[in-house]
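Heads up, there are several structures right after this.
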Structure I
Amino acid sequence: MAPIVHGLEDKYKGQMNFVYLDIDDPNTQLFKESLAYYYQPHVFLLDAEGNIIQQWIGYVQQAELEAALVSALEE
């Protein structure tokens with residue numbers, strides 16, 4: 001998933017933020033708990049207020065992920 005997500009980050013840089021949470025990093029515990037983040041890979045698409053628009057657990061096809069990003073940007 002990392003190459004897909006990093007590629008999308010490069011493509012949409014400046015239009016949305018990409019944040020990475022390390023499941024083993026205790027400094028991100030509050031964020032992980034608020035998102036119910038317990039598995040890797042786990043991708044969340046959040047709106048500007050931090051509400052979950054969509055989430056994926058496990059491998060996601062690049063086209064599916066990118067379509068969701070484009071849709072979120074159009075809203």
Structure II
Amino acid sequence: MSTVSALTLFLSIWISFTLPRQVVKPLVELREAVDQAASGNYEIDFELRGEGELVDLAKSVQNLIAHVKPT
């Protein structure tokens with residue numbers, strides 16, 4: 001029983017450190033890109049990694065910035 005508890009605790013700690021890096025960091029980078037565009041800096045570049053809703057949102061933001069960017 002104590003082995004299972006120890007493994008569960010270890011897994012919980014590992015997930016709590018891994019999840020923020022994989023989910024929160026891309027969101028923070030996307031927010032920073034949007035803040036830069038809002039302040040008039042349209043020469044921003046951010047990396048699109050993976051797939052899913054977050055990457056779809058990032059692509060939409062890139063398209064929006066490309067349409068708003070003065071020529």
Structure III
Amino acid sequence: MTVKRAAEIEGRTMTDFVVHALQMAATKTIAQADHVRLSVVNQEAFANALIEPAKPNAALKRAFKKANKLLAA
């Protein structure tokens with residue numbers, strides 16, 4: 001039996017091997033679901049930033065002035 005052989009290779013009982021495999025599969029499934037969910041959230045945040053960009057703050061305005069001076073020289 002494949003499961004028995006795999007458990008022997010890892011030095012585990014069959015029960016321990018199966019429980020460990022189930023935990024790993026569950027962890028992977030949850031991580032993939034979270035990744036997809038976060039991707040949708042990030043897409044929405046990006047779209048909202050394009051639709052309603054934040055107003056430039058003082059630091060950004062200074063950076064643009066400095067960049068314009070450097071490019072004009």
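Where a number appears in this text, it was derived from the coordinates with a stated rule and is not lab data. Computed from a predicted model, the values in this text were never measured in an experiment. Cβ atoms are built from the backbone, for glycine too; each structure is taken alone.
Assorted remarks:
- Value -12500, calculated as helix-only ellipticity at 222 nm (-39500 (n - 2.57) for each DSSP H run of 4 or more, over all residues; to 500), assigned to which of I, II, III: I
- Each of I, II, III could give distance in nm of label points 7 Å out along Cα→Cβ at positions 8 and 48, but the derived value 5.7 comes from III.
- A value of 3, 15, 20, 16, 12, 9, 7, 6, 5, 4, 2, 1, 0, 0 for P(r) over Cα pairs in 5 Å bins from 0, in percent, calculated from one of I, II, III, originates in structure II.
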